[in-house]
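Next come the structures, one after another.
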Structure P
Amino acid sequence: MTPPISRRTFTAGLAAGVVAGSLPQTAWAASRAEVAPPEFAETVLWDNTVDPLANYHVHALAVLPDDTILACTEGRHEVCDAGPHDLLIRRSIDGGRSWAPSVAVVPSVNGQSWANPAFVVDNSTGEVFLFHGLCVRLPQNTSCSSDSSTVHVISSTDSGATWGEARNLTALFDHFPHNWAMHGPGPGHGIQLTSGRLLLTVGHRTIITGVPAAERRYGVSSIYSDDHGRTWRSGGEVPLGPGLPHMGEARLVERADGSVILNSRPGSGNDWPRGVAISTDGGLSWSRPTLDFGAGLFNGVDTGFIRYTDDRVLFSRPDAPMRRNMTVSVSYDEGDSFRYSRVVHSGRSYYSDLGRLSDGTIVLLYGRDGDLDGFPRSVAVARFNLEWLTQGRDSLATGPALTTQTFPLGPPPTDTIEYPFTVSRDDQYELWLRYYRTSDGALVTVAIDGQAPRTAAVDLTSFRGDGHDVVLIDTRRLTVGRHTLRMTLAGAGRGSGKAMSFEHLSLVTAPAKPDVREEITVDNDGLGFEVVGDWNSARSIAGYYGFNYLTHPKGTGANLVRFRPALPGDGRYEVLVSYTADPNRASNAKYAVHHATGTTTVTVNQRLRATPDDRTGEWKSLGVFTFKAGIAGYVQLTDAADGFVIADAVRFRRQP
């Protein structure tokens with residue numbers, strides 16, 4: 001299957017041959033004389049246990065040319081997406097060390113629901129624009145979701161101290177042929193392109209009353225201004241259609257070659273990759289969207305995504321299948337992969353946005369804590385530097401000391417193909433493979449110069465949609481000269497297909513190791529999960545991994561589940577299982593581990609709690625077993641027990 005976005009379009013700037021060396025470092029305003037010590041500080045801006053409103057959720061962040069920071073949130077009078085909302089702003093003029101009191105710049109009058117704040121800053125004039133929506137429910141709508149909204153914008157020329165009159169921009173979307181009634185700016189922030197154009201995304205859908213979810217035409221378009229915000233025009237829409245991901249809340253980054261990547265939330269609940277689309281004309285048109293697995297799978301949520309320097313992109317999100325574990329990562333390849341990551345908050349974490357001060361300080365605005373899956377208790381702003389984020393592995397003073405060589409690959413014409421590549425100097429190299437996943441993806445084996453690397457097998461099967469992914473194949477010493485990467489069709493993937501598509505091989509040298517999590521988790525609704533019989537979905541007992549768990553009363557063993565991972569290499573893996581403990585559970589749940597040397601059955605008392613993990617789930621180790629690379633190994637659980645059997649998730653953690 002041919003990917004809908006070619007590598008040339010997607011990364012926009014790699015030559016047809018080898019691209020050697022990292023992108024140039026930029027001398028920013030910050031002093032680069034010496035490496036700064038790591039710095040981190042956090043301030044809570046709104047908290048529903050202290051402040052007067054019921055909830056504070058959905059945020060926008062802007063850093064102005066004079067380093068004034070503006071933080072905006074929906075001040076919700078009810079814990080409801082469509083209830084009365086004010087738009088609240090707090091300002092800092094000292095780099096986030098102190099904050100002015102909260103001000104309702106757009107107050108709710110007679111129950112108005114103001115929503116989706118999004119800033120756009122004109123760095124040449126200093127004017128800042130605050131886009132927002134006015135949401136309305138039809139009389140017969142008894143849900144907490146609006147049917148329609150209009151889009152408005154106000155602006156400030158004094159760093160957010162005062163704001164002008166609102167303008168209604170909703171007519172910009174009248175020409176779209178999708179019966180869109182709901183129009184939500186951002187949220188978060190738009191960007192200014194190097195051309196001077198101001199650019200923002202707007203999410204859309206039909207009304208929800210009487211319209212099934214599958215027919216609501218979720219989509220995204222862009223609006224732009226080429227005259228410093230005096231007038232705004234409608235840009236292009238991201239294409240909609242069968243098989244394409246739903247696009248919604250999104251962020252924009254201008255890439256080094258001038259193309260713009262739109263990074264979007266593609267769904268709600270569960271764990272998702274991101275949806276991406278590319279514009280090569282400043283937002284006037286967009287490529288067909290696809291999924292991108294480069295940041296892994298995590299809960300469907302609004303995320304932060306910014307250009308930090310010429311050669312760095314930052315990304316924030318809850319790194320878990322539910323809204324927990326707020327994490328910020330740095331990318332050195334325009335957002336294709338994220339090399340270093342750090343957890344900012346391990347507890348409940350929600351929407352986020354990112355900004356950058358002139359001295360390089362990173363600003364993260366995010367929702368945190370509370371007892372609800374979807375709504376935070378408080379909104380905090382964290383300030384930290386690159387040294388803290390990367391734990392000393394990168395600094396504006398020194399750079400990350402990375403070099404990169406990239407070799408285009410492409411679809412193999414046969415079941416086995418050798419891709420040659422040439423190394424210009426003896427060194428220790430990381431070998432990164434970027435590939436395309438499809439519903440009919442194959443299981444392939446990998447060899448470097450005829451030898452099996454640490455990642456010797458890759459399942460190209462997609463999950464929740466087709467898209468790009470990246471994997472570290474190996475870290476090894478290569479000598480000057482010609483080498484080969486061999487890809488071989490080993491059989492059908494977990495979707496029973498045999499399609500193969502490879503994009504490029506990157507050779508990276510670096511003084512510090514990347515943050516790579518060597519574990520594979522198979523959830524009860526994820527890729528590799530197989531079920532026989534009728535198992536009920538449940539969420540009533542806490543401690544499960546992801547969105548839910550499955551349960552079955554005691555039986556004869558006829559009802560069973562299997563958790564089948566795609567293991568990257570031969571070796572030893574610790575097998576851990578997650579379940580929710582309760583007195584009515586089985587005391588003798590039998591997990592059969594099918595490994596390289598046979599089958600081992602381990603009995604688990606599911607009435608006893610296991611060990612909680614920051615990324616959700618409570619985990620019990622079954623032991624360490626030897627597996628072969630690929631998809632032959634699995635764990636099976638049946639209902640043959642003395643109580644309710646819980647089938648939640650199984651994790652395979654590779655041993656050194």
Structure Q
Amino acid sequence: MPPKEKVESTEQVLQAVILADSFDERFQPITLETARCLLPLCNVPLISYTFEFLAVAGVQEVFVFCCSHSDKVKAFVKKYEKSSNMKINTIVSQELMSVGDAMRELDAKQLIDTDFILVTGDVVSNMKLDQVLEEHRARRQADKSAIMTMVLKKASPQHRSRSVGDGSLFVLDQGSKECLHYQPVKAFKSTREDRRMTMNMEIFDKHPEIQLRNDLIDCQVDICSVEVPALFTENFDYQDIRADFVHGILTSDLLGKTIHFHEVSDVYAARVRSTQMYDAVSKDIISRWTFPMVPDSNLQVGDCYEYRRGLVYKEKSVVLSRTCVVEEKVVIGANTQIAERAVLSNCVIGKNCIIGANVKIDNAYIWDNVVIKDNCVVQHSIIANDAVLEQGVTINKGCLISFKVTVGANTTVPAYSRLTALAEGDEDDSDAELISDPAVVGATGRGRSFTEAEGSDDEDNEEDPKNKQVNMLAFDMSELKLAAKQQEDSASDFESEASDLEEDLISPEEELDREVAATLDRAFQDGHDVDIAALELNTLRMATFSNFKEMRKRVIPGVLKHIDPVAKPGSGKTAKEILSRWGPLVGKMIHDEEDQIDGAHVLHRVCATLYRDVLQAQKVFAPALRYFYDEDILEEDAILEWYHSEKSQQGTDIEKKLREVAVPMIQYLEQSDSEESDDEDEEEDEDSE
């Protein structure tokens with residue numbers, strides 16, 4: 001497209017600051033060779049989404065602060081600016097180690113002369129900022145001490161765009177829109193003190209009505225006054241924008257500044273701050289939650305994606321074999337070739353890739369110029385540019401295969417492996433000689449395993465390492481809990497001498513088990529209304545910083561255990577009577593298709609566990625599955641996904657027999673689905689005629 005005419009106006013210019021560096025190491029070893037903000041997200045550089053978001057907001061001038069791989073960032077920005085109506089300046093400083101350093105550099109250069117938008121280079125959002133800018137400016141006119149407005153998105157704690165292990169607790173005054181207290185919330189806390197919130201009680205003197213919120217996603221989109229960079233300069237210990245700056249402002253009696261918030265709900269906003277979030281945001285883009293920032297909008301100059309049924313996006317120059325299978329939710333870049341009998345599902349394939357025969361790619365992200373030869377399997381991993389997988393390679397889930405790595409024939413790469421083609425200990429030395437590890441990449445491979453240096457990732461090195469694990473691509477929480485259980489068992493031989501220490505040894509999971517069980521027992525004994533019981537459970541969930549998945553695996557057995565398989569009608573204990581009365585409570589713990597699939601797995605497992613007799617278990621499982629389907633708690637697609645999943649096909653003998661009970665229902669659902677597809681095909685044929 002031709003370059004757009006630059007905006008020239010005598011009016012006050014709306015400015016924005018993008019922090020291109022992440023100041024952590026979650027994408028290493030990939031980010032040893034390129035900047036995180038340039039990583040391809042659905043085949044578009046990540047920072048392009050941030051630029052588009054700011055352009056829609058009416059930003060006219062952008063300052064991009066970068067440190068690592070600054071040459072690559074500058075080159076991309078220069079190229080992008082040619083097709084943009086924004087003036088984009090790249091500020092390079094090799095001394096930047098934190099957000100605080102970037103803000104002090106911004107203050108020293110005196111680049112900002114009015115209120116500005118502050119974002120990171122990994123923000124993907126389709127929201128408009130007109131209203132929040134207007135509110136911020138009006139507030140500043142009335143009160144010069146109001147120095148910042150944070151944009152917060154309301155979303156369920158189990159929402160996919162929420163970063164696992166990285167949460168926030170806000171204390172808010174809805175009347176004045178003032179943020180009164182902020183506290184970061186991690187999924188795993190090292191000590192009991194970490195699980196407590198300490199707040200100045202004087203807040204209640206000025207704000208008699210407050211809200212404690214843990215259902216807000218903080219994408220770090222802020223409207224800042226010119227005083228914000230200066231405050232970073234005055235307080236050199238401010239490093240993080242939230243944990244240090246926001247917390248410091250809100251707890252200081254001397255500064256006399258206030259921070260406000262603007263809450264949004266019906267928009268998309270997320271940060272690609274980890275490989276787990278990279279996966280989640282990619283799926284949201286493919287599913288069109290980010291519209292209009294979707295592949296067929298062709299954000300990049302030269303792209304020509306077409307949108308097809310099944311959420312498939314393909315450029316015109318792609319070559320597909322007649323016998324290859326492209327299932328739903330797939331993006332394929334230009335000049336890529338897919339050979340016969342290859343199967344692609346829920347994945348992104350970059351430009352100029354060669355995918356061999358009988359290759360299976362599921363939930364994976366293949367970047368540009370990758371060669372995957374015949375009979376390879378790639379599961380839920382990221383493979384960077386110019387990598388080569390020889391014949392018969394298997395890449396298990398959670399792997400990061402960095403640039404130019406070659407995995408030799410018939411090699412199996414273990415789950416969560418990180419491979420690099422850079423020489424060990426000399427990541428910054430391009431002349432260093434790589435010594436490949438055949439145990440990792442095979443005899444004909446090129447590359448080695450990458451391990452983080454001790455004391456790396458300053459943002460996280462004092463926290464429970466499990467918080468980093470849960471942010472990894474495709475990480476299985478059940479594996480983490482198994483490890484935690486093993487640690488608890490090994491420590492159970494030691495006895496506590498003090499009662500408060502004994503209480504500390506109770507794990508958060510055990511504490512939640514007790515509280516949920518007690519809440520449900522009260523509800524059943526006292527005959528509470530379902531809405532009242534749901535309110536108590538949600539209050540408990542927020543108080544313990546738990547998610548809906550954690551609640552489902554406790555609420556479902558808590559309801560089903562009251563069913564007596566041999567009870568007679570009228571006793572109040574039959575499956576029909578219990579489910580009719582308390583089934584809606586389970587429904588309040590389920591919100592989207594992912595929740596539904598998980599709910600079906602929990603129902604399957606719980607019925608097999610509660611009832612050792614197969615016949616009794618079947619008398620509960622079959623009507624329960626049917627009830628949840630009839631009441632739209634579990635929809636057709638979720639039940640089919642559960643039934644056909646590998647997880648449901650494994651397990652104990654009772655679990656396998658329970659799955660057999662569902663066969664008639666599955667056949668009915670598949671027949672209905674097939675008839676609907678036939679009807680749709682007939683309608684399409686008629687339209688084409």
Structure R
Amino acid sequence: MPGDHRGDRQPALHAKAAPLDEVDLDVDHQQRVSHAFSRPKLTDSSPVAERKTSPYGSWASPISPDVLLKGTVQMRNQMLRWDGADLYWSELRPSERGRIVVCRRTADGTSSDVTPPGFNARTRVHEYGGGHFAVKDGTVFFTNYTDQRLYRQDRDGAPQPITPAKDVRHSDMLVDASRGRVFAVREDHSTGAAEAVNTIVAIDVHGKREPITVAAGNDFYSSPKLSPDGGRIAWQTWNHPNMPWDGSEMWIGELDSDGNVRASRKIAGGKTESVLQPEWSPGGELYFISDRSDWWNLYRSRGEGEEPVCHRDAEFGSPQWIFGMRFYDFSGPDELVCIYSEKSGAKLGRIDLDTGRLHPIELLYTTLFNLQVSGRKAAMYASSTTLAERVLVVDLDTAAQEVVKVANPAHIDPGYFSMPRPVEFPTENRLTAHAFYYAPRNHDFEAPAGEKPPLLVMCHGGPTSSGAPTYPFEYQYWTSRGVAIADVNYGGSSGYGRAYRLRLNGQWGVVDVDDCISAARYLVEQGLVDPNRVAITGGSAGGYTVLLSLTKRDFYNAGSSHFGIGDLELFIKETHKFEAHYCDTLVGPYPERADLYRDRSAIYFADQLSVPVILFQGLEDKVVPPSQAETFVEVCKEKKLPYAYVAYEGEQHGFRQAENIRRTFEGELYFLSRIFGFETADEIEPVQIENFYP
């Protein structure tokens with residue numbers, strides 16, 4: 001249940017914590033460090049001016065929602081693909097009401113839009129989408145959001161539908177030019193069955209011949225991959241109640257000349273092993289990622305068994321919330337290029353397939369995702385704590401780097417940037433959990449002597465997801481105004497191995513709540529933040545943690561829920577197929593353990609709410625329907641509890657429209673300013689807080 005804006009779905013990057021009083025936050029915008037957590041002794045290039053004294057939260061900052069949104073695009077959870085020497089990628093444009101556009105950069109360096117206005121390249125398979133386009137020889141196949149039909153767009157031509165006008169959705173497309181077919185994951189909502197039917201199909205590239213069913217019978221499928229000779233196809237599959245990161249399987253099918261599967265067999269995986277991203281080597285060997293060693297590592301299938309390619313206590317994968325994720329690709333018959341994350345951050349590497357030796361490629365970035373290789377060039381999305389997301393191309397022979405497109409072209413003086421610091425802190429049951437701490441920073445201001453900053457605890461979505469020290473522009477919005485941030489990777493987060501992920505099984509609503517409180521308490525004990533001004537915020541599953549923390553614990557002074565869950569029983573009855581049984585693992589089987597569902601639902605404890613809460617909700621959300629927020633609001637009204645409610649027409653799960661993103665930023669800041677008693681330097685339209693009497 002990660003929200004687009006609140007839950008980062010990239011691999012978690014983490015490092016050993018240094019004492020917090022050792023943090024050096026001076027960074028020069030023109031000089032970059034090669035790792036996220038090295039601490040160069042650099043200073044701002046701008047003239048040093050005398051700082052003004054102003055309370056935390058009241059600092060004026062140039063980091064505004066307009067800077068975040070003007071001329072920017074979002075690359076998070078998007079995809080890119082090579083087509084020969086041409087590079088294709090997708091980007092979400094808030095200024096166009098969240099439309100996703102497929103773009104192309106040709107070999108001569110010319111960039112242009114491919115999908116025209118009026119089309120939104122976004123699929124609703126699993127509701128979170130991904131894998132929304134494929135390209136072959138200049139022809140792009142994409143799913144259009146409005147009608148969910150699959151379209152074919154020849155080079156310089158107009159999009160033409162190749163699937164019928166009914167609620168049948170497609171994702172994870174793969175073009176088979178020799179058969180004139182597009183292999184794809186299909187999610188059919190038109191059968192009249194109790195839930196959608198998922199299969200892998202092969203669709204005629206012109207929409208004329210009937211589709212062929214390639215794989216069927218299980219609850220979920222993803223990642224169809226065709227062997228180099230076209231004779232075999234690999235795919236991933238899993239069944240309720242598992243999510244793909246709990247347990248999944250890798251299969252191979254033998255294809256006839258038309259694309260029918262003659263025989264199939266399981267290669268790897270099971271109910272307690274997560275496998276993902278099957279890829280065929282140039283020589284026809286199947287590679288995949290598995291967490292059987294506790295870490296998502298690379299393996300290959302040989303003979304009747306499998307063998308590790310490169311064993312390492314690092315993550316070469318992450319939870320599959322979306323389709324089309326790629327963490328490695330082949331650069332030749334004896335080498336692959338991969339993205340992996342470990343204690344010093346995300347890295348790009350090359351693995352010698354004969355020796356298994358990993359050779360790091362030094363980059364200036366700390367978050368990397370969706371790797372694609374063509375010839376001797378590797379393309380990916382990249383960002384760091386000071387560099388916005390971008391489409392990056394790396395020459396594998398010379399290590400030269402080319403930036404194709406930057407998500408946010410704004411130049412922000414480094415004096416306004418807070419550098420994240422990894423924190424390991426003690427939590428319940430004598431365990432250790434992880435977070436990133438962002439101290440307030442604004443080189444124009446300082447706080448009055450003795451004042452400590454308010455703290456905003458960020459609780460990521462998922463809950464099987466993670467926060468990472470990428471380019472969190474939204475975090476700098478807060479820290480540059482004098483509000484500290486704790487981005488908590490509670491037990492159950494990804495990026496720390498399978499055992500850490502399993503901490504949340506059966507304990508959702510307990511471990512996440514405990515760890516967020518433990519992180520805040522640790523920062524208070526370190527003397528870094530004001531114990532009387534601590535708030536918690538989160539989206540989707542993070543919003544669930546927010547609401548439960550405010551109603552069942554007496555710790556926070558305020559909270560903000562973005563499309564969060566208040567009633568688990570209502571959620572499992574209304575949510576989509578992909579997450580319909582997610583809570584069987586996180587909470588317990590339903591209805592057998594209905595008591596746990598009620599005990600872990602904030603709606604039943606709303607009368608214990610003693611601090612103000614603000615709720616933001618999209619009215620077209622199919623993952624966490626508006627009824628979740630509205631039910632909680634009704635209880636607050638009836639019991640005259642302090643709350644504010646902001647709802648948006650036309651928004652789904654995660655806000656995509658510029659005006660609503662702006663309103664959410666400003667509304668949450670206004671809300672906290674009222675609760676924590678500081679005046680904002682920004683002129684903000686007030687939010688009505690009901691039943692609040694400061």
- Message: One of P, Q, R was used to compute distance in nm of label points 7 Å out along Cα→Cβ at positions 107 and 395, and the result was 5.0. Which label is that?
- Response: P
- Working back from -500 (helix-only ellipticity at 222 nm (-39500 (n - 2.57) for each DSSP H run of 4 or more, over all residues; to 500), computed), options P, Q, R, answer is structure P
- Note on the structure: Computing P(r) over Cα pairs in 20 Å bins from 0, in percent for each of P, Q, R, the value 18, 51, 29, 2 comes from structure P
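No value in this document is a laboratory result; all are computed from the given coordinates. None of the values given here were measured: they were computed from a predicted structure. Cβ atoms are built from the backbone, for glycine too; each structure is taken alone.
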